Structure P
Amino acid sequence: MSENPKQMRRMLAATTALLLLAVAVLAISVILIVYTHISHLLIVCGTLITYFLASLCITLITIARNRMAKGNFTDVKDSVFGTIAFSFTQNSNMPILICDEKGKIVWNNTVLFSGSKAGGVLHGKFLDHICNANLEAISQAGSQGKEVSFFAAYCLAGHENDTFCAKAYQSVAQGKTYYAIIFENITKTKELQEALVKGNTMIAYAMIDNLDELTQYVQELYSRTTYDVENILRRMMEKVGGIVRNYGNNKFMLVFAAEHLATFEKDRFDVLDEVREIRVGATALPITMSMGIAKISGSLYEKERATQAALDMALQRGGDQVAVKSEGKFEFYGGKTKTIQKQDKVTSRVRANELLGLISMSENVMIMGHKYPDFDAFASCIAVFRLAKICGTKAFIVCDKTTKTLEPCFKRIEGNPEYENVFIDKTEAQDMIRSDTLAVLVDVNNIDFCEAPDIVNTARDFVVIDHHRKTTEFKIPPRISYIEPSASSASELLSEFLEQIVPLRTLPKIEADFLLAGIFLDTKNFSHNTGVRTFSAATYLRSEGANPLDVKALFNMELDDFRSEANFETNVTMYRKYIALALNENEDNPPIARVNASRAADRLLTVSGVRASFAFCRIGDSVHISARSQGKINVQLILEKVGGGGHFDSAGAQIKGVDVSEAALRVREAIDQYYAENHSAR
């Protein structure tokens, strides 16, 4: 029997009411016949009519209440509107189902029923049994217009690989929540969309990195080399039906279909290797090229700007690589050679004048380096302070005066009135910010790694002067971004600024000593990453009174520091035959640990057969890593894979939430990945 208990109770109540009504009517009829003189026939007829009307009302009320309470699909078909709605949903060419709030199917139409491979029975099954998402996911995806694909086991007949867009509609009946879900086949639309994406035109900018330095005296070699590079790019584009246009002496624009980008990425842009085979004249140095590509959506203007930003990123990372910019991230390919130092100082002079102009227009200047500063960062801050003094602008250096590595520097300037109240901490700096404050970052290009990120984000403008390879894009572009990875140090860059601006023989000796110490530190006493401009800067500092003996005294260490440094030598292992790993879990003094890790990595390179070295030390809940290379292995690319960065032959990283052993394991995995991507590393 199809009636539910409530319906049965209503029917029983109606029957009882009719019986009671019959008894009452009969009793009234008898009384009227016995005690009145009304015609018996009239009494009987009136009684029957009254009973009929009363019973009819009770019956209609009961039926109406049952219909209102019943609320099932059978009753829907009983009305004209319900019949039309049911017929529409049942015979629609779109799959439709109704499920409860748990995703259990209570009804489905013919299309979904016939397409099922579960024996035609879907009632009682859950939604995630017939498609690759549950009710919550489909509700969210439907509201956002996302796509849902059927599993092959429960697909529509003949459309096992089709793609559907699903939308869920909520309704409440008898206190229960139900969802009607309608699926729309968008397979053809998706195919057209994919075809459009594949056929989308992409633009790439390419630039020869070091042609000016290699051919500055031989013009005919310049033209010949540019022609050779253009031929390589032209062959690359001919394979995919693209075109190349030379829009400058060493700049090119490439146009190709977006579907070919995956092939280029799979080959890791081996065009860089072809360009690297070009030699200019009798020199042994290779020609290198950088390229920027943007795979983003938006207007042509936005794509062009993103492509230019990608090329700038590749150049600021040292060149010889391809930077592919997608939504919110960069991917890099190449970077196998060391950066060739530029010979001319034109860019340095232009940037120095721009910096002076910004300082002159500011009420005050906040200068800072990276967290846990070293001699290079400290000396660079002092140099910018000197430029501010020349402009007559109040300047402050934001740093932690308790940093142990800077103790020798603060002892040197102790008692010097010129530096009184110049060094402030982050809290003091916040109180001194004005509407036209300028922030200057030196020896760091990632705002998150500087001494006071909040100061930089609050200041009106900021400037970046650094020699490390750029790893992230600025959220807000700086007014001046002078990132030169070919320079040995930030002290070298700032020394060039001072040489062109400060009158000869007027730079204080103590500042010349600090700058020379910065160069000493980052070049390992002029044994690594040096060029003509490095020695030129050192010559200038020497002429301003810098004394190598006084500089060397800044590097003297205490006995405890010497013992701490020796801890790295007790746990050294070799990996892949040429890479040394030194692990030290005993360090607890952050500044000294970092310095000793870098010294240990440097010293390991003196071991015969070691091409690269990594020194690990625990600092709180993090592990600090210092890496060095002899020039055949790019440690910067390796540490970028664990969140670090730096130079080709000198890099660093910090991994949080792991111990030294786990950090070493991650670096080994990064080394394996680097070897897999760069076969020449073997």
Structure Q
Amino acid sequence: MFKKILIANRGEIACRVIATAKKLGIATVAVYSDADKEARHVQVADESVRLGPPPSRESYLLGDAIIAAAKDTGAEAIHPGYGFLSENEDFARKVEEAGLVFIGPKHYSIAAMGDKIASKKLANDAKVSTIPGHNEPIQSPDEAVQIAQKIGYPVMIKASAGGGGKGLRVAFNDKECHEGFSSCRNEARNSFGDDRVFMEKFVQEPRHIEIQVLGDGHGNVIYLNERECSIQRRHQKVIEEAPSPFISEATRKAMGEQAVALAKAVKYQSAGTVEFVVGKEQDFYFLEMNTRLQVEHPVTECITGLDLVELMIRVAAGEKLPLTQADVKREGWAIECRINAEDPFRNFLPSTGRLVRFTPPAQTMWQADTTQRFGVRVDTGVQDGGEIPMFYDSMIAKLIVHGKDRNDAIAKMREALNGFVIRGVQSNIPFQAALLAHPKFVTGQFNTGFIAEHYAQGFRAEDVPHDDPDFLIALAAFVRRKSRERAAGLSGQLPGFGVKVGLDYTVIVLDKAGQHRQVPVHVDEITGQIGAAVVLVGDKRYAIQSPSRLNDVVITGICNAEPFTAQLERGTPRNPLALVVQHNGTRIEAMVVSPRMAELHALMPFKAPPDMSKFVLSPMPGLLVQVAVQPGQKVQAGERVAVIEAMKMENVLFASADGVVAKVLAEQGASLTVDQPIVAFE
């Protein structure tokens, strides 16, 4: 076994590998860019080595510098994590040539599976089901149309070196095929430096289901069941689960056996994933093979009880797999939600900055400890007070739950999301809550087009309807009543002028447009029960009991004999008296006041926010890489004004109407905050 390994990655996955290495008694070396000098993965490693400036190409993609760091620190092996250099054939080969061990597949296996055209041919030779198509590079739009007519529409036009949704078009007729081929080829050339394009049948109502495989250096390969990864947004996975709610035992076995056959064909050693697209009749076809550890590997760890990182390390050290196919378990149901630093209400734009507060839900399962199951696990590379830099992907954490069955797992995940506190940056937690509550998700009736179909106009607050919105009002009244009780009990109050608790209140649900809603409530204390009260909202009765303290952000308790987890904070930038209540993805701002104060509040004039229609505002934090206009310039609607970059995303801002530029308010190269004015129009 190795004595020391280097992790050639950052963030969550670096921390994940370090956890297993510590369990095995292996010393660890972290690498970091200047942006990650204080990052969590650097702090939990035994040693660390600086690579360079923040951009990946100047730090985490410097293979030679990483190999040099491994040799300088005495590391015997390198674990690449996922992303960056994890599927780089040249890097894996150089690691081996340097006398080090690459904790992953051999470079020739990476090469075989890295080219989509070559991998299709290998899959065919291994008798793996492949999508009908044309696996040779297509030379012209006319040839593309001829091939599409033979395959039968709809077809998918794909770049051989593509990934992440780039270099991909779907065509339903000759015209779309002709245009799509040219666009796909140009995009592939610009993004990957490789303009080879091929074509395959487009599977309708497709599901993205993948098989986890494990191979060793002794010819043994097994599969560890499947993961359902169909909930995707712009080809990026959002929720993953294991097993799939869709496929049968026969389909599972057939897919697993084909995945093993393909892995054996390329002499695969280590953990890897064979991805399939599965049609509505459970017809399945090979998509690609990911020659690395997957982001969603924890759900497989939950249902099998295996530590995949440990098995990767042991295989790399030359050991045989410690189990056979017959030993593979499948117990319970696991779900993973990717918690990303992005604002779902602003079209999922990246959100960077300081984590003013980061408090994940209480964990009962941990990385590298497969003995603890049927609970909650959080994999993260950040911590309270840490920074979400603009240079890398937007993932803050992975939230994983393991339930007895799928319904139990969904319920566990909804409660865990309720208790996940993130402040300082925006997160996609409300969106995750909406997905988990959607009837089609709950019943398992979805495919890869689920998000595009149900959230075609983007994501709005109305897309998270609460099943009992009056509960949020009752909870606000409950907390306000408890705070009044505490204030009334303080000593030193003048007789006749002390705080009166009261029974009747009005909850004013605040609206940004000034259309506030007033809801009368009545709150009665439950005799003999500490931290308990009955709240009447109209004809609804809420018996609430909570052990939480008044200054706790996460409020837990029981309401009408059902447990709940919610979040409640006092004060907003606009109103220090407001209470912000969040539960199941729904958020309200409310004031809980006496009926008389509510009457007076209704008379208060509404101050509308300033008119910012003549400004171009930054929709996200990021780097201003270009200002395309100058003072005095006439600009037409739809014309480019500025370009902002953050988290590997480039966002182009366009003029919404014709106008003349009055002033440029931010210089190129500036770091922008959300809603910061960039350009003013006359």
Structure R
Amino acid sequence: MKVHRDLNNLPQFRNAVITIGSFDGVHYGHRKIIKKVKDLALATGGESVVITFHPHPRQIVYPKDDTLKLITTTDEKIGLLGKTGIDHLVVVPFTFEFSQLNADEYIQKFLVGKFRPKHIVIGYDHRFGMNRRGDINYLRWHERSGGYRVVEIEKAEIAAMAVSSTGIREAVEVGNVGQVQRLMGHYFTLTGKVVKGQQIGTTIGFPTANLEIREPVKLLPPDGVYAAYALYDGGRHGAMLYIGKRPTLKRGLSRSIEVHIFDFSKTIYEDELVVELVEFIRPDAELKDLDALKAQLVKDQETAVGILQQADKQVLAWKNKALPSVAVVILNYNGRNFLEEHLPSVLQTTYPNFRVYVADNASKDGSVDFLRKNYPEVTIIQLSQNFGFAKGYNLALQDLEPDYFVLLNSDVEVPENWLEPLVNLMEQDKTIAAVQPKIRALKEPEFFEYAGAAGGWIDFLGYPFARGRIFNTVEKDRGQYDTVSEIFWASGCCMAVRAPLFKGFGGFDDDFFAHLEEIDLCWRFKRAGYKVMFTPKSTVYHLGGGTLGYHSPYKTYLNFRNSYYTLLKNEGVIKLAFLLPIRIAMDTAAAFTFLMQARWLHAQAVIGAFFSFFLALVLFIKKRLELELLLERIRISPQPNRHGILPGSIVFKYYVLRKEFFNKL
């Protein structure tokens, strides 16, 4: 995350998706809104930008109002927002002059002039400009002239955030910091500079770091002793925190904030220290003397250590939840036997933040009842009929909002550590749209598997093949493709894809039903400048042909028909003029070959694919035009990414030159 504090020195944001607010506490509700901004930015090839203000506008507009109390200081807010994964945070210096901008000036000079947003994500109750005259309707009225679109945050979400913020403040004010962390999803923090105190704690074996809170409007909990964590120089240390006037010393001292850090001996005067309040231990109390104070502090530390042992589990849970979320979605049609055999391996996945879904295409073999009885932890998405692979997945994924989808066939066996390499690779590079693991044959695990092997390519004429599998020649895996590599298409039998991009690019084409829909989707990604990758650090094992056998005439029909659909949607117009006649001639030759082999149904399937293609010509020309408009809005590069396209003909190289292995091409 890049932090910007100077409005006159902002970068030129690319397709900025912005949201504006105080974000005090950066709680669950705020993070849900920020995820919307991030997802929309990803889906539109843009950058996510969060805008907040310092000081708080009320401090400028109502300088005599002393009732304002903030859950987080600006620095604490920056730290929390930095963990959300946004691209930019703009901290706007809120001045009296800025407060005098009217609604039109706020939009034209501030929002449009400084950010040139493509989308503004905002709540229905957002007000802006002098005397708060502007609102969401005013923003919408300026959409065309401003070149942006307004995305409204639902009223229910706004109401939930208001309730959360109020609940957090009330809980802090009574010292219920346990409730605070449940509402915020992180601990309430105090941040300040360590200053010298009277060092009385050192004389009784409990040295403390005295914390100076520089923000006058920072909300403070009531006096007492708290179990806490001290964050210093990247480390997290168990501690206990004292807030109060030290009545045992009987010196009428002012309120102080002191932290005793367990097993810590560094001198940290003048350094910044962050303290996370975990749980209230006891109220402040006047004790008889220093010996009594020491005895009480020994008890307090024992209590704090016990509390922190449990809190360590919560910290780990938050750490895991902060990892990118993954929805592993298995599309099932009459595959109960595959679920019985292979689902247990999926549920043994070690990646901490994933969830398994089974989308059932109206199976008639008792798959749903089997899942309900044996795997209640699996979420079932029931579809009303068999919509095929393409539309089935589109319907199943439409209401899910993880960071990543992993589309997994029901006849795939996975090792426990298969998911981490896929996520890690995509986290390293935001231009990666999809990634595929190494796919081996389940029955002959020393060989690659037909469906995707070590990643898909296409040739100049649009024929697909894979590294490790060309036509019916499947290679043995000898480590020849054991490098992370860019490919052209990822196999639909195991494919990780950024969820916002899957939706932003329209998902699979419903009209494909099954086969080649993943190539069509990956081609769209590549046309917009994104990458599709293969990683050998993850290996899965595919049975293959579970739903529709590799030698099925219907599969032949779908492959030929959908190949034409894919070319018409994605290939250049000039190239199509000569490519389609060549393809039709070559595929006609394939039909005659089937006839010569007495494979009558396969020959009929090829001819049927021709007729289906021509009957759908108008529909797919319309889809092509719509796709062109979409790509112009969301591309991240002016040039398409053509890595993974073989310059020549794979048919010629394979059948004439006898080059049967990818590394011989």
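Quick note: the coordinates plus some simple rules give every number you see, no bench work behind them. Values in this document were obtained by computation on a predicted structure and should not be read as measured data. Cβ atoms are built from the backbone, for glycine too; each structure is taken alone.
Quick check on the output: 1.06 is Rg/Rh (Cα atoms, Kirkwood Rh), derived from one of P, Q, R. Which one produced it? Computed on structure R. Figure out for me which of the structures P, Q, R the number 41, 38, 29 belongs to, where Cα extents along the principal axes in Å, for residues 495-574 alone was derived from the coordinates. That value comes from structure Q.
Out of P, Q, R, which one gives 22.3, 73 for Rg and Dmax of the Cα atoms in Å, for residues 519-638 alone as computed from the coordinates? Traced to structure Q. Structures P, Q, R were shown, and distance in nm of label points 7 Å out along Cα→Cβ at positions 39 and 511 at 4.5 was computed from Q.
I have -14000 for helix-only ellipticity at 222 nm (-39500 (n - 2.57) for each DSSP H run of 4 or more, over all residues; to 500), calculated from one of the structures P, Q, R. Which structure is it? The correct label is P.
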